[in-house]
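Once you scroll down, you'll see the structures, which are given as structure tokens.
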Structure P
Amino acid sequence: MTLWQQINQWWQTASGATTRIDPAELHAALTAKTPIYLLDVRSASEFKQDGHIAGAHLIPLGDLPAKLAQVPRDRMVVCVCRSGARSSAALSQLAQAGFTNIRNLSGGMMGWNRANLPTTRK
């Protein structure tokens with residue numbers, strides 16, 4: 001990757017350009033069986049007690065640097081947290097690690113719940 005591509009990728013991530021997905025868009029993609037890796041970066045207690053999107057993979061934000069190898073590079077990765085702040089930090093970490101097909105769930109689980117979309121506690 002050239003320096004210009006790296007700068008452009010960083011700018012897109014930092015500015016939020018092309019890196020957000022709203023709850024309705026994500027739900028539609030999941031319903032259409034689009035291959036997506038849902039990366040939930042909340043704590044284990046939030047994930048279990050507050051519920052999560054079916055199929056989400058829990059890797060708390062603090063554990064992400066050590067577990068980057070668990071995140072696939074062959075499909076879109078959508079980062080999820082409570083409000084969108086921690087998932088934005090996760091998005092930056094993924095971008096720095098060379099991930100390119102990454103999105104942040106706008107509004108996090110709060111936005112997902114406001115849209116009355118399904119969650120699970122399993």
Structure Q
Amino acid sequence: MQPPKPRVIKDFEKLDAHIQEQIKLAYPYGFYDSLIHFYNKEGKKVSALPFETDEKYYMVRMTIAEAKAIIADDEDFDDEGNLKDNIKDDYENKYSDLEYMSDYLAEDSGEEGDDEDE
């Protein structure tokens with residue numbers, strides 16, 4: 001049995017750039033719909049975005065308002081809050097060798113309708 005992964009609770013802005021990019025790729029339609037809630041050691045309710053790598057389990061601390069502001073202020077996302085196609089392609093190429101990213105990309109494949117053939 002493998003030992004449990006370390007849990008890292010951190011603000012989005014304080015994460016390494018490559019982890020931020022992977023999170024954007026994992027959540028290409030924005031963050032706020034994927035936030036989870038838990039109580040910290042002081043008993044306060046906290047919201048965070050979960051993201052798991054091979055080495056760590058991240059809980060990226062943010063409120064719904066912060067999640068929306070991060071997306072609105074990020075040039076990688078369009079005006080509707082979706083990751084731009086060219087950025088998504090770049091990140092997919094950059095991180096395609098990371099096995100854990102395949103879980104996120106597989107989940108994403110059913111999000112948009114396949115309207116190209118119509």
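All of the numbers you see were taken from the coordinates with simple rules; none came from a lab. From a predicted model like this one, the values you see are computed outputs, not experimental measurements. Cβ atoms are built from the backbone, for glycine too; each structure is taken alone.
With distance in nm of label points 7 Å out along Cα→Cβ at positions 59 and 91 as the yardstick, tell me which of P, Q scores highest.
Q
Hey, Rg and Dmax of the Cα atoms in Å derived from one of P, Q reads 15.1, 54; which structure?
Details: P: 13.7, 44; Q: 15.1, 54.
Structure Q accounts for this read-out.
Kindly point out which one of P, Q the value 14.4 was derived from, the read-out being mean count of other Cβ atoms within 10 Å over residues 83-90.
Q
For structures P, Q, which has the highest computed value of relative contact order in percent (Cα under 8 Å, 6 or more apart)?
Values: P: 33; Q: 28.
Largest value of relative contact order in percent (Cα under 8 Å, 6 or more apart): P.
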